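*Asks:* These are the structures in question, set out in turn.
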Structure P
């Protein structure tokens, strides 16, 4: 029974005392016995006739242990079933009121002693209440968080080809802006909506071919929705994902790389294996499974997803598009991975219909008519390792990709990369990344033998100039024949300034 509840019944007890009954109506012997017990009991177990199954057991225990205002009879009983006399009620009430007075006096002394500190705390609480009220009044949603990223890009290309110089050698200044809305209805699900705008596709050298940056993608200085999907748990360790605008590389069990400073798309976006991780986006359905293990232990992951390319997924004409049709321009991607945050290995596979893309590289898609029995099988092997402590030894990431094409003059393709990344250079928050490898090249084709692959490389320095601001200067080199024809080699320099909010 709560203390304030005891006080509520006090008037009733006092009413009994003032009801005018004479001493003959009272059990004077019982009152004498009750009063003879001078010491209050300290535990309900001291009563021999009170049991946990009694309906008032917990209330009586609270009165004894919290407030110490219950006494029993000298024989060690409480006699809970006998009627209470008005004298007994008065004795019980007096004991509890005395205890309340003691607590109140003690609290007054404490309040007096700490009145300065209490005033400070009271002021802080009032301030917090005002701020919480302001946030509640101005928030646009109780279930949604907004995160933004703006990237300024400036740089130029130096090409050995005179025709390229007339197009790409000027210094360009462009941008990319992303606004991500993360909404959860249960705390375990995610509705993801992303708005994106930019102008890098409006003439920038860094928007196409092997020169394409990982951040490139938009044009026209207009905002549009480029991601919209819903992810939710369906069983222990199993998550489903579906949406009209989702990407296959964002629907995996693991990202098998430690190469996180992104410059060229071929290294930072496709992990050197664009045949499988081609970043296809459209109508997607998929499943992701992650093994439940102790924190820090390696685990298995598995994922599979199907993407009908944007442009086909929303088309109701079966001769031009649709989901799960012969004209969907579809990609089916699967991955099996094993590892932890310190190391990992993954095998990936993608089946591509006619016209399905091959990521960044000279070879974009089979030269075929949609709906024909033309397809590709693509394989990827990726792995990474991080040192136990950051320092002189960098993390290492590697990937090798292989593609087999049906119905094309090009029969097989391959690519590979190795990336090194140093975190916390000289005990700072800056990072250095160096990647090199062979961009997508022809292994075999009908007719003439293909040329030998040549190396490309990049070096990027990520300077953290503020908590949410980074500057990433980078240089890169692209070899001859990197576009599938006798192109001249190219050097490039670019500076990305990234703002997160």
Structure Q
């Protein structure tokens, strides 16, 4: 009877590269989305598309992607041969990536007993967030070791790779760059002897030959759009680009940082406020005082009125929205890695408190961030020479500089990383107001998905009691942030 339940029109096998391609597409972060306006880079002024609320809904779980990772490994094993080794290596990284995404939104989640319906486990218990991070760090270590072995042999290429076109040397750099992202996210856990946050970071930093990382934009994990068909268009592309830009005025927090630092990226990212254009000043477009951002917390009706009156800067629609090819979207890039290392030196994790070394990585982060926008070398040098930009040392002021520059580098890329870094450090200070709801607070987490309430309530309830006194509350602090 079992064979009668098999649909002969549906395939039961797929090559590993086909599965890999689908998995990688689920890793892709879109620009101009909820993550970006929640990070206060731009505002949402059209209620049809959403609002300015911080009443986060449920987290997104990626168990379907993890199921496909398991299937990719099975298909690689079935196919056999040395050419399948890269799929095994990447599977370690991919599992870690998706579990980190999930736990970072809610806290404890099922892991060790998850994905075992074939073994009769339909309601998996929740693992603690600490255990999830420990397991993910182990997987990332295994991914690096496997890729080291592969890359020491004649170069393998992996098919189905939408990010690096099969270049496993770049994949190894990504794995370790992601490890640094994970470790810096654990900055509140440096006293936990099990996590060994400082020691793990130091090992990667001091042994670049064993743990290569992304250091320049050539190695960025990014999506480059071709504009060949609608599936490959720049997501911001619009047939009415100016109208699209007017729906998304730049946010005050973001614009204020750029104007305060006299950052040349602002002239590429945004347009002067119309009131400046109408001021009669022939040089208005080259003055930072011509740019103004909208306060995220203000009522949308007030923001709309002010926009109509010409008070706000909007995105440079010729740069962002007019071209089908547009601008690549970084998923994890060199600027972030350099700022992460600079932060670790500032905090005393590595580099023995060497201020010059921290300044070197801080400046490298700025250079890579500005080069991405095509800023000329002489303009970058002038920018770095400003007293407001020169590194202030391994102290709170220097840390603030690093984190602010890291925030600026996340504009329209890297998904929720700008939000997560602000959640962890409080830098930059976000606006809050009546449009944001949530009791005037920036959320600390998301709700658990409704499917967990329906299908795994017993274990969900236990996890909520263990973490949050039983309440699935947006403003509760998970273990990661305590």
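All of the numbers you see were taken from the coordinates with simple rules; none came from a lab. Here the structure is a predicted model, which means the values were calculated and not measured. Cβ atoms are built from the backbone, for glycine too; each structure is taken alone.
*Asks:* Among P, Q, considering only FRET efficiency 1/(1 + (r/R0)^6) of positions 371 and 419 (r between Cβ atoms, R0 = 30 Å, to 0.05), which has the greatest calculated value? Intermediate values should be presented prior to the final figure.
*Replies:* Values: P: 0.15; Q: 0.75.
Looking at the calculated values, the largest one is Q.
*Asks:* From P, Q, which structure was semi-axes √(5λ) of the Cα gyration tensor in Å, for residues 195-378 alone = 27, 21, 17 calculated on?
*Replies:* Numbers: P: 27, 21, 17; Q: 36, 21, 15.
It was calculated from structure P.
*Asks:* Given a value of 17, 37, 15, 16, 12, 2, 0 for P(r) over Cα pairs in 20 Å bins from 0, in percent, point me to the structure among P, Q it was derived from.
*Replies:* Working: P: 17, 37, 15, 16, 12, 2, 0; Q: 22, 56, 21, 1, 0.
Computed on structure P.
*Asks:* For relative contact order in percent (Cα under 8 Å, 6 or more apart), which of the structures P, Q scores highest? Walk me through the numbers before you get to the answer.
*Replies:* Numbers: P: 10; Q: 21.
Comparing P, Q by relative contact order in percent (Cα under 8 Å, 6 or more apart), the maximum is at Q.
*Asks:* Starting from the value -6000: which structure in P, Q was helix-only ellipticity at 222 nm (-39500 (n - 2.57) for each DSSP H run of 4 or more, over all residues; to 500) calculated from?
*Replies:* Numbers: P: -6000; Q: -14000.
The correct label is P.
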